[in-house]
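Have a look at these structures, which come just after this line.
Every number here is computed from the coordinates shown, using simple stated rules; none is lab data. Model, not experiment: these values are computed from the prediction. Cβ atoms are built from the backbone, for glycine too; each structure is taken alone.
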Structure 1
Amino acid sequence: MNYALEDEGMHYEGQCIRPPSEAYSILLQVTLGCSHNKCTFCGTYKDKRFTIKDDNTILSDILFAAKYMKRQDKVFLMDGDALIIPQKRLVWILDRIREHLPWVKRVGAYANTKGIKMKSPEDLRVLREKGLGILFLGVETGDDQTRKKINKGSTAAQCIEMGRKVIDAGIKLSVTVLLGIAGKERSMVHAKATGELLSAMDPNYIGALTVMLIPGTPLWEEYQRGEFELPDEMGILKELREMIYHTHLTQGLFFSNHASNYLPVKARLPRGKQEALDQIDAALNGRIQLRQEWMRGL
């Protein structure tokens with residue numbers, strides 16, 4: 001194995017994203033792009049063809065981290081869905097992380113329903129034992145009509161099944177939902193159905209984001225043609241309230257502190273549900289100021 005790449009630094013290609021909670025993690029780019037890459041609202045990986053990076057480059061980045069990133073105790077595997085890497089190779093990556101970064105306490109990655117489906121329950125348990133501690137899954141909506149329209153590639157029932165599969169393997173699950181994704185017309189249907197999906201899945205963490213229309217995406221083109229109308233600020237708040245109202249968790253954290261949102265909410269469910277609903281009601285009644293438009297972003 002040639003380790004000559006090690007001192008060239010980390011080999012990042014294109015736009016790199018990670019969850020807000022992974023801000024201080026070692027970012028290890030093991031794939032390029034997203035294997036699905038068909039969601040109508042997402043423009044993140046349109047400039048990349050999905051590939052798995054070669055072992056030599058991945059190991060070089062791990063060795064670089066071993067030299068220069070000793071204060072960071074988490075690793076996040078980029079890009080869009082590292083879980084889709086074949087089991088043998090993914091185990092190899094986790095073993096190299098454990099070998100060269102022994103201080104790392106947790107490895108995380110994005111996942112999608114396709115990648116989770118390709119792993120058996122035993123595969124997931126092995127990955128957990130090798131250090132994979134959390135997966136981030138884009139749920140977006142529990143409304144099957146909206147899921148089909150935005151080209152998620154799976155049904156709500158399949159999404160629930162794959163989420164439960166992760167949790168049953170002992171891996172923490174953090175999911176994202178998208179306020180506004182169903183448009184103005186199906187806003188409340190989407191909110192209720194999403195709350196019901198979340199209740200059935202019962203993840204550890206739920207992060208609500210508000211849709212930001214990105215030029216060049218199919219959703220943007222729908223908007224330009226007048227075929228998609230986003231709810232206004234009050235409509236988004238009502239959608240958030242409806243979603244939380246219908247979300248019943250055994251013990252999970254629901255938050256909307258992402259920069260795209262008008263109102264940051266953080267609630268430990270179930271005990272913090274009423275406080276969150278009261279906070280949203282206060283915002284709807286004008287007693288809490290919303291984040292101004294110029295402050296919002298992805």
Structure 2
Amino acid sequence: MSTTTTRTGSKSQGNLRARAAHTPVRSRGFTLVELLVVVAVIALLVSLLLPALAKARRTANTVRELSAGQHLMTAYVLYSNDARGDLLPGYVPPEWTSASPPPGVKTLDVRDDSGEPLTGVQAQRYPWRIAPYMNFDFAGLYKDEKVLRRYLQRPDFNYVISLSPSFGLSSAFIGGDADRQGFNAVALRNFGPFYITRLDQAVRTDRLIAFASCHGVNPDGGELVPGFFRADPPSIRTRLWPTTPPAANPDALPGQFGNLDYRHENAKAAVLHMDGHAELRDFKSLDDMTRWSNNATAADWHVGN
């Protein structure tokens with residue numbers, strides 16, 4: 001009896017093992033609820049990550065532009081050293097860059113990256129005149145690579161490359177601007193030397209602005225581009241800027257705010273000072289003439305005070 005039971009039990013165990021060997025193992029899949037939970041967790045993580053990534057991108061853009069600005073200021077000082085202390089002229093009179101200047105008129109020898117002479121408005125603006133001190137590296141002058149690539153493909157490259165550098169020069173009070181009564185004997189006689197022409201004339205160098213981040217209209221018309229060659233102050237002889245910031249004047253053209261572009265976080269513009277340092281400043285702090293003019297004695301100062 002005992003032997004029969006043992007054999008029967010062994011046989012049953014063998015059959016069970018055989019069936020188990022031939023029965024496929026079924027893995028338990030995710031339920032719909034579990035999948036929804038996973039999707040919700042992923043969506044939450046993405047929502048937390050995207051603002052951090054956006055902020056990191058903005059910070060990187062700011063750091064890159066401020067660094068480029070410091071390189072620009074290095075080139076600016078190198079020009080002055082070569083010119084025995086004279087500052088880079090801002091926007092010069094047309095006869096200075098004319099192909100046929102009048103007799104006895106001062107002229108500038110401005111050349112492109114291939115050594116060909118440049119004349120006219122493209123030479124009146126500062127970019128081609130400072131370019132040799134940057135090894136003609138226009139990526140250092142242009143924040144937006146897309147704009148630079150588009151300009152490089154244009155047949156009038158020499159003209160447009162002088163139009164929209166990331167930083168505009170504060171030429172009304174630094175170096176002189178022929179469109180802002182600079183290099184004008186009558187204005188200089190009436191108002192005295194209201195702009196500086198030498199590096200050693202600058203006072204409050206840690207405060208005096210040489211360049212600021214600007215924007216202007218695309219030369220083909222239409223949208224704005226991040227860059228312009230001139231940064232105008234709040235006032236020259238009269239008030240130029242509105243008294244309220246750009247955010248309160250959404251339909252204003254760049255020129256109405258001196259072409260300054262408050263493109264950085266918290267509506268700030270990048271500014272480069274005569275001592276070489278770069279920083280971000282908002283509209284309120286830049287609406288102060290003591291930051292723009294060597295002669296200014298008050299925030300609301302203007303030429304002729």
Structure 3
Amino acid sequence: MLLDGRVAIVTGAGRGIGREEALLLAKNGAKVVVNDLGGSFDGTGSDDSPAQQVVDEIKAAGGEAVANFESVTDFAGAKRIVECALDSFGKLNILVNNAGILRDRMIFNMSEDEWDAVLNVHLKGSFNCARHACEYWREQHKQGNLLNGRVINTSSDAGLLGSPGQPNYGPAKAALATMAIIVDREMQKYGVTGNAIAPLARTRMTVDATPQTAGLMAGPEEEGAHDYFDPGHIAPLVTWLASEDAADVHGEVFRVGGGCVWLMQGWHSVGTVKKKGAPWDAAELGEQLKVELAKGNTAKEDLGSVFKSLKQD
């Protein structure tokens with residue numbers, strides 16, 4: 001099995017993508033801490049049953065798992081999530097930062113609380129967990145115990161491409177892609193990799209919370225037809241990235257869904273204008289930039305084109 005003997009934490013693992021990740025990690029031999037506060041998609045409320053149900057499924061299939069109900073937004077609570085893995089299974093090898101909420105609003109209507117709540121779960125929550133996991137791996141490495149840690153952040157096309165109505169969620173998800181790259185660069189010397197995924201899947205957050213995507217991500221009309229947006233399509237990539245086989249995968253960002261994996265690139269140069277000597281005259285610079293922009297090299301990809309490419313044979 002790909003993850004035999006390894007120990008994983010999956011945050012937000014009670015439902016949707018996180019649930020599928022936890023189940024497949026366990027099926028491949030990992031011992032799993034199933035973390036989920038059990039709140040609604042907007043972060044309110046709590047319920048122990050989603051995480052416990054996933055644990056029960058894993059155990060029924062012969063795997064090992066433990067439920068954890070801490071909030072990732074709590075710095076000390078995130079440390080307790082890591083300690084849960086150590087206390088339950090003796091070590092930690094894998095951290096999948098998946099927990100998330102939505103509070104969508106246009107920028108001119110968004111409240112400070114709506115901004116803070118989303119950033120706290122996605123960005124701060126992922127930082128909190130990675131901070132404590134990386135401290136543990138660094139100390140273990142100093143003691144000669146190479147655990148080959150894996151940090152896998154959950155980004156989104158809302159951040160990579162930009163999504164109207166999500167000026168809190170989008171920036172948080174873009175930052176998570178960058179954070180994965182930075183974690184990778186900082187932690188390579190300790191045998192740790194950092195990577196990110198941008199999933200395309202039908203979950204509470206992409207259907208219930210965002211009705212505008214419900215039609216795009218509807219299930220197949222014909223029985224037995226391929227369901228492109230089944231969240232089960234996400235877990236195989238995460239499982240492989242968590243494995244020893246992916247030891248040389250550093251700071252990458254992947255879009256994944258429907259049996260397709262896209263290798264992504266972030267900001268990179270696609271054109272240049274130069275002037276030697278004195279600074280540019282602003283109007284002259286503008287004329288040169290308009291020529292460069294007219295080449296179309298900066299044309300933005302959007303979700304419509306992504307969905308179309310996914311369904312093309």
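Key figures
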{"item": "When mean count of other Cβ atoms within 10 Å over residues 154-161 is computed for each of 1, 2, 3, the largest belongs to", "result": "3"}
{"item": "Test item: Rg/Rh (Cα atoms, Kirkwood Rh) calculated as 1.01, pick one of 1, 2, 3", "result": "3"}
{"item": "Given 2.9 for distance in nm of label points 7 Å out along Cα→Cβ at positions 74 and 106, calculated: source structure among 1, 2, 3", "result": "2"}
